[in-house]
Structure 1
Amino acid sequence: MNAILQQVQQHAAVLPLALQAELLNYTIYLEQKAHGNANQTAKGQQRERFAEALEQAAALNPFGDIADPTEWQREQRQDRTLPGRNHAD
């Protein structure tokens, strides 16, 4: 066991039970905080990878051959007959 942990245990042993419980709560808080920082780091890395992927997709310019984006959108959104609906109105 490391020296710091032994010192914490020695100090905790002389505290009243209520303060020992408070120390335990604080220890749990610190543990969660440490895990939260690790999660934030992982999320930051994930954001960076996502940003890189978006930059690569933008560099490919997949819609560069579309002369008129508005016309292309109209073609993609052609009205289709929906099942169970009467469009004769």
Structure 2
Amino acid sequence: MTAADTLDIAREALLTILMVSAPVMVVALSVGLIISLLQALTQIQEATLSFVPKILAIFGSLLIFLPFMGASLGTLTRELFQRIATGG
């Protein structure tokens, strides 16, 4: 395995990580922004108010995006095993 192969594998792994984590992060960011706006508009500065909706939204998005995440990680794993088996 050459240095170029190693860099290619690392690039594919990083792109897969970004693709897998992006939907959940976007949901968390959106919910956090909405809750922050509501807190600013109503002047309710309770710290725990932002945690519960964000946690529920993250769990919900994980349930929705779990098949996509598993398929993406499975594809990457199969490609890596294929490269190991063929030696390149």
Structure 3
Amino acid sequence: MANTSSARKSARQNDSRRRHNQMQRTSYRTAVKTVRKAVDSGDKNAASEAFAVAQRVIDKLADKRIVHPSKAARHKSRLSKAVKSMA
């Protein structure tokens, strides 16, 4: 447990930042799952729209370093490939 007032404040800040980042990562995963679900269902229009939304979410989190930029690029690449390969 933190002993000084500044350490207590730092602990509070760390906790709120952790919760915020956790929510952001959850929205990231949800966006990726939405694209995957649309690709699996075979609806190209829905997949394209979901990919556009997911791309924005992924880029925002990579810019903020909540998700590693290489991981973000890898997910965008794989999702894009999946959407483009639809008949």
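What the table shows:
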| item | result |
| --- | --- |
| Structure from which -24500 was derived, helix-only ellipticity at 222 nm (-39500 (n - 2.57) for each DSSP H run of 4 or more, over all residues; to 500), options 1, 2, 3 | 1 |
| Read-out Rg and Dmax of the Cα atoms in Å, computed value 17.4, 62, structure in 1, 2, 3 | 3 |
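Each reported figure results from applying straightforward, stated rules to the coordinates on display, with no laboratory input. Because the structure is a prediction, the values reported are computed rather than measured.
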